[in-house]
1. Upon calculation of helix-only ellipticity at 222 nm (-39500 (n - 2.57) for each DSSP H run of 4 or more, over all residues; to 500) from the atomic coordinates, which of the structures P, Q produces -7500?
2. Given 29, 27, 16 as the derived value for Cα extents along the principal axes in Å, for residues 17-72 alone, which of the supplied structures P, Q does it correspond to?
3. Consider the structures P, Q: one of them gives 25 for relative contact order in percent (Cα under 8 Å, 6 or more apart) as calculated from the coordinates. Say which.
4. Tell me which structure, out of P, Q, gives 19, 19, 12 once semi-axes √(5λ) of the Cα gyration tensor in Å is calculated.
Structure P
Amino acid sequence: MSFKIVSEVENNLLKRKEIKLSLDHTGKSTPSRKELISELAKLLHKTEDVIVLLKIESVNGTSHSLLTVFVYNKKEEIPKHITELMEQRISGKKAAAAPPAK
């Protein structure tokens, strides 16, 4: 598994770095979110709790994927709705449906 940084933008307003990466996982299926976050933490020299893996886009017919990652300076700076979304994606559980509007 090898990563290549495609773009990196510092977003000072939201206190995060927005990174797009290309992932080559030849001979294997697309790695899980937990595996990818662990590898990204090593690559970026950060702890896993400040890395948000927002999107994994697999390229059809190849062993390549495109990743969208947000890296925060502190865990406390991650917005609550993003934390909840990541917990759902990692656990594989769906969010509870909102009650119908009256």
Structure Q
Amino acid sequence: MRIQRWDVGLDGPLSEEALHRKIQSLGFDIVARIYPATLAAAVPGDGREALVGVVRGLVKLTVEADALLLTAGDLAFIPAGRERRVEGVGPSTAVCFEAFRRLSPS
């Protein structure tokens, strides 16, 4: 799993719109998700690379045996076919973008 942190010098100020644009520019289709504190969701893998991007809050991402804490501006790239578990941690609600690599037109 590869992690990319928000870089204000390269990416500019962090905002929901800026993070959305960055993920789209990387070739991903996006779905917004909200994770209240302590709520966890398991997402089965499919045939596409996935990405979890944190808009705000603190998220625990587990992919197979690897667990990471992600915070605002973090992007986690998840290889195709890997199941993941996303959990809001801390006292506040986490807002994330979950995204999947766009399929190439046939």
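What follows draws every value from the coordinates through simple rules; no lab data is involved. This structure is a prediction, so every number in the text was calculated from the model and none was measured.
1. Matching structure: P.
2. Q
3. Working: P: 25; Q: 39.
Of the structures listed, the value fits P.
4. Traced to structure Q.
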